[in-house]
1. Suppose you compute distance in nm of label points 7 Å out along Cα→Cβ at positions 25 and 49 for every structure in P, Q, R: which one lands on 1.0?
2. From P, Q, R, which structure was P(r) over Cα pairs in 10 Å bins from 0, in percent, for residues 9-56 alone = 23, 34, 28, 12, 2 calculated on?
3. Of structures P, Q, R, which gives -25000 when helix-only ellipticity at 222 nm (-39500 (n - 2.57) for each DSSP H run of 4 or more, over all residues; to 500) is computed from the coordinates?
4. By the measure relative contact order in percent (Cα under 8 Å, 6 or more apart), tell me the structure among P, Q, R with the highest figure.
5. If Cα extents along the principal axes in Å comes out at 50, 38, 22 when worked out from the coordinates, which of P, Q, R was used?
Structure P
């Protein structure tokens, strides 16, 4: 099981980023629902999923939030995949860069 405080290797980051770029419609819809739920239940940064919130707070949080996030990371890592929380952070960052690039292209056309 992955540890939320253990960062991904550069190869793992590249693989996670590439995977996100090829997500299908249903996966992207699920991510949007996850982001909406995170916004309702937590105090995430914009467009942050529950998994990436847990990974971030497990490393940088304090007090009860850090304890809850660490436990959630362990559950997510055991349930979905090793290093799920860290891969989710990479996924959120990759999606954000993709949106920013698309917006910039749109602004350049106008």
Structure Q
């Protein structure tokens, strides 16, 4: 299960009405984010995010960045890093299961799987 499985998760019982590709007025999106707001990442976005979290050290070894490195890059003006994480931040900003139920199911399932 990935951050990209929103349509699959919306079809789990109880089925959630979900159509982030609908061409609707902005007002309709604002009034019904649970139906029309995208609640996952495109695979290309996920790939960019993962790529930005890998660094190569002086010896040519690759590793995941630590939180301090991420925070420093994100908040001190590294626009490449900040831009890569905009969509992730948008998913988390003001998150509530009523307005993003598909993403809520994703988070709940991730929690359950980590408990196994």
Structure R
């Protein structure tokens, strides 16, 4: 486990979410060490924040998964959109509808899991 993973383990969901956003956007203005986005790290920290109950982190992670576009990641996107939608996230509900319309066969399989 790396130093950042150790630090991430002690952070709140909100702190992890903010860290994920910094990695996603690559923002050096706030003293962030790298200005180049790092989507893999962003996804890692969005996932950790979502696992700690941060609804927006789950939604943002789902968006990133959806943008990858493969069937495996569309299913992961559906999982996290569903989690956020179950907590009242309106955009996540719309995203699930969009996935259902765009990938009807895949989403039927996902629903029947």
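1. So the calculation was done on R.
2. Q
3. Numbers: P: -25000; Q: -14000; R: -23000.
For helix-only ellipticity at 222 nm (-39500 (n - 2.57) for each DSSP H run of 4 or more, over all residues; to 500), the value -25000 is produced by structure P.
4. Once relative contact order in percent (Cα under 8 Å, 6 or more apart) is worked out for each structure, P has the highest.
5. Derived from Q, not from the others.
Every number here is computed from the coordinates shown, using simple stated rules; none is lab data. Worth saying up front: this structure is predicted, and the values here are computed from it rather than measured. Cβ atoms are built from the backbone, for glycine too; each structure is taken alone.
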